[in-house]
Structure P
Amino acid sequence: MNKYSLAKRGKHNPMFGKHHSLKTIKKISKTKIGPNNSSWKGGITPINILARSSRRIKNLRLRVFRRDKFSCAICECTGGVLNMHHIKEWAKYPKLRYIEKNLITLCYECHRRVHMNC
């Protein structure tokens, strides 16, 4: 049996079966945020990416999916991979980005087709 399989089973892992204290967990999480993170590059994430991944847009997406009963507005399929689509474009109409009336639910295929036809 090789060392990797033993380590995976915990035989050579000193933390196997142990848990960090809440104090240690808080210290670890602080090192993973912002300038303390080893991958930090000075806050260069574009505003567009920050806006699209914000908690506000995630909550809005869920509200739109619920409003549309988790079904595509074009083919009316339910479930699967759903996308929130801006009727008036995100880039051209920044004031309409967070307005529910400007948003619809589309399945992945219909969303792709809509953008291919633009």
Structure Q
Amino acid sequence: MHNVSLRGGYLPQLQKAAVITPVLKKPSADPEELKNQSPVSNLTFISKIIQCMVTEPVTRHLKDANLMPCLQPADKCHHSTETALMKVLSDTLDGADLSKVSLIDLLDFSAAFETVNHDMLLQ
């Protein structure tokens, strides 16, 4: 099935379903408050296999074609949020050493899932 799916460029509708489980964001949070829950999607076994089969060649193509920024931390081996933060800190300190002003625009994604329709999620 995965070869047919890859050759045809589509995923059967049945494999697009996911079991979504609400998980408490913080152990100390009230589990009765929906805003304290984050949705975790569990894909079907076949769709997860297909995802793994597609991820590696697509990532390789992006690297080979020089289409992925070298500092893009997502989906890269040995890169994480921590390495991204270290880069920001390093750039800020380098700027300070050169008497330059650094401006940082930060986004807070802690409430990103509060826009999810919780009634639908729980169903």
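Here are a few things to note about the model shown:
- Which entry (P, Q) yields the derived value 18 for relative contact order in percent (Cα under 8 Å, 6 or more apart): P
- If distance in nm of label points 7 Å out along Cα→Cβ at positions 58 and 98 is computed and equals 1.6, the structure in P, Q: P
- Structure (P, Q) behind the derived value 58, 47, 20 of Cα extents along the principal axes in Å: Q
Coordinate-derived values only; no laboratory data. Bear in mind the structure is a predicted one, so any value in this text is a computation, not a measurement. Cβ atoms are built from the backbone, for glycine too; each structure is taken alone.
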